[in-house]
Structure formats: C-alpha cells, structure tokens
1. One of I, II was used to compute relative contact order in percent (Cα under 8 Å, 6 or more apart), and the answer was 30. Which one was it?
2. Starting from the value 0.00: which structure in I, II was FRET efficiency 1/(1 + (r/R0)^6) of positions 54 and 102 (r between Cβ atoms, R0 = 30 Å, to 0.05) calculated from?
3. Of the structures I, II, report the one carrying the highest value of mean count of other Cβ atoms within 10 Å over residues 30-37.
4. Any idea which of I, II comes out highest on distance in nm of label points 7 Å out along Cα→Cβ at positions 6 and 38?
5. For the read-out helix-only ellipticity at 222 nm (-39500 (n - 2.57) for each DSSP H run of 4 or more, over all residues; to 500), a value of -6000 was computed from one structure; give its label from I, II.
6. Given a value of 35, 24, 11 for semi-axes √(5λ) of the Cα gyration tensor in Å, calculated from one of I, II, which structure does it belong to?
Structure I
Amino acid sequence: MWFVVVPASRLMTQDESERTQIVGKIAKEFGRIVNPTLVILILTGIYNATWYLPSVSSLISYPGTILLTKMILVAVLIFLVYLNNAYFGKQIVRLGKEKRLEELKELRKMSRLVSVANLSLMTLILLLAAMMQITP
C-alpha cells in the first residue's frame with residue numbers, strides 16, 4: 001500500500017481528503033483478500049511446524065524455542081495489523097471525509113509508527129524462519 005497506492009493517489013488528486021478516501025476504499029477491498037489468505041498461511045504454518053517438532057513439549061527446548069519465538073512474534077504482528085486497520089484505518093478515513101486535516105496528520109504519525117513496528121516484526125520473523133533452516 002505504502003509503495004504503490006499512496007504515491008499513485010498523489011497523481012490522481014492533490015485534495016488530501018479525496019486521496020484519503022481513495023486509499024481507504026482500496027484498503028477495504030484489499031482487506032477482503034487478506035483475511036482468507038491469513039487463515040491459509042496460519043494453517044500451513046501449523047502443518048509445517050509438525051515437521052520441526054515431534055511434540056508440543058519440544059517448544060521449550062532448542063530448536064523449538066526458535067519456533068515458539070516466531071509464533072509469538074507472528075501473533076503480535078497479526079494483532080498490530082488488525083489494530084492498525086480497525087482503529088487507525090477507520091479513523092483516518094473518517095477524519096479525511098470530515099476534512100480535519102491536522103488531526104489526520106497526527107493520527108497518521110501514530111499509524112506509521114505501528115507500520116514501522118510491523119515491518120520490524122516481519123524482518124525478525126523472516127530471520128527466525130531462516131534460523132530454523134540451519135541444522136543444529
């Protein structure tokens with residue numbers, strides 16, 4: 001969204017309120033794809049975990065601790081993604097419609113902080129996934 005839709009919206013209109021509504025509508029449509037995709041990713045992740053762990057108790061010893069850490073980070077990431085959408089996303093669109101641009105600017109700063117946290121978590125999760133491929 002940040003790298004494609006937001007810059008493209010600036011080419012469509014300079015009106016901040018209109019741009020916010022356009023991005024909000026695209027994000028809402030994108031969200032319809034995200035939920036089923038996320039369920040599929042979680043299910044395949046659980047299935048793949050059975051290859052790494054002979055039992056659930058293996059999560060408390062190496063290399064299971066890497067998987068446990070990854071699972072916790074994924075849960076935090078999912079929570080933050082939905083928080084960003086449910087709380088910030090809806091308020092950003094509402095403030096855009098109401099043309100309350102100063103409040104919109106402040107809310108976007110907080111939303112961007114959550115997005116940066118999400119990107120950091122994704123990087124850590126990727127690193128942990130790579131670590132799981134290294135044989136002990």
Structure II
Amino acid sequence: MSIDKVLIAIFGLTGIVFTYWFFLMKKDKEVSVSESVDIIVEGGYSPEVISIPYGKTTKINFIRKDPSGCLEEVVLSDFKIRKFLPLNKKVTIEVTPQKEGKYGFACGMNMFHGKIIVEDPKRSRVRRGKVEG
C-alpha cells in the first residue's frame with residue numbers, strides 16, 4: 001500500500017472519529033442555578049444548559065449583545081413564554097416548573113437553542129453522592 005493511501009485512510013478515520021465525538025459524545029456544560037442566572041445572548045446562548053430545581057421560582061435573565069434579528073426573541077415553548085430581547089438590556093423571565101424533565105428554549109427563528117434541566121434537588125444530591133442529613 002502506498003503512503004498516500006495510508007495517509008488518506010488515517011485522515012478519513014480521524015474525520016469519522018471527530019464527527020462522532022462532536023455530534024454524539026460532546027457533553028453540554030451544565031450550570032446549576034438556585035435563584036437566578038444571567039444568560040448572554042451572543043451568537044447563541046451562554047450558558048447553553050442550566051439546571052434548576054422544580055417547584056421553585058427561578059429568574060432567567062437574558063442579556064442580548066448580538067444585533068442579529070434572529071436572536072431578538074426568545075421562546076420557551078413548554079412554559080408558553082415568548083419575549084422580545086432589546087439590545088444590551090436585561091429581560092427577566094420567571095419560571096416555576098412543576099415537574100422534572102428537560103425543556104428547550106430557542107430564538108424566534110428556532111436556529112439557536114438552549115436547554116433547561118429541571119431536577120428535584122433532593123434526588124440530584126443522592127445521584128451525585130452528596131447526601132446531606
């Protein structure tokens with residue numbers, strides 16, 4: 001087998017592994033929130049994934065820094081919330097989830113996405129091995 005075929009095979013295999021990792025294995029950076037969180041809206045949402053306790057009101061503050069029209073609105077469809085985000089202003093959305101689960105939020109055009117993970121604080125401590133008496 002010639003060197004060029006070996007290099008093509010190596011680069012092809014590397015590309016497949018990278019694609020698999022990027023789309024299927026990459027873990028989202030989850031931020032635990034107790035009362036409020038600031039989400040910066042600039043080319044997407046940062047943080048993109050937040051974890052909040054169920055049954056407790058949490059304030060999610062969206063601060064839009066990106067002037068594109070796509071990100072001028074945020075939609076939390078599971079909570080039936082749609083808000084306009086003026087540029088460089090803080091918009092607070094209060095949510096009080098009544099059950100555990102994963103809930104998405106997106107821009108008005110559904111091109112940029114984020115995730116809200118709702119957990120029972122008692123159960124999440126048990127799962128993480130941090131049971132407090």
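1. I
2. Source structure for this number: I.
3. Max of mean count of other Cβ atoms within 10 Å over residues 30-37: II.
4. Comparing I, II, the top value of distance in nm of label points 7 Å out along Cα→Cβ at positions 6 and 38 belongs to II.
5. Among I, II, the structure yielding -6000 for helix-only ellipticity at 222 nm (-39500 (n - 2.57) for each DSSP H run of 4 or more, over all residues; to 500) is II.
6. II
Values in this text are rule-based calculations from the coordinates and carry no lab data. Keep in mind it's a predicted model, so treat the numbers as computed, not measured. Cβ atoms are built from the backbone, for glycine too; each structure is taken alone.
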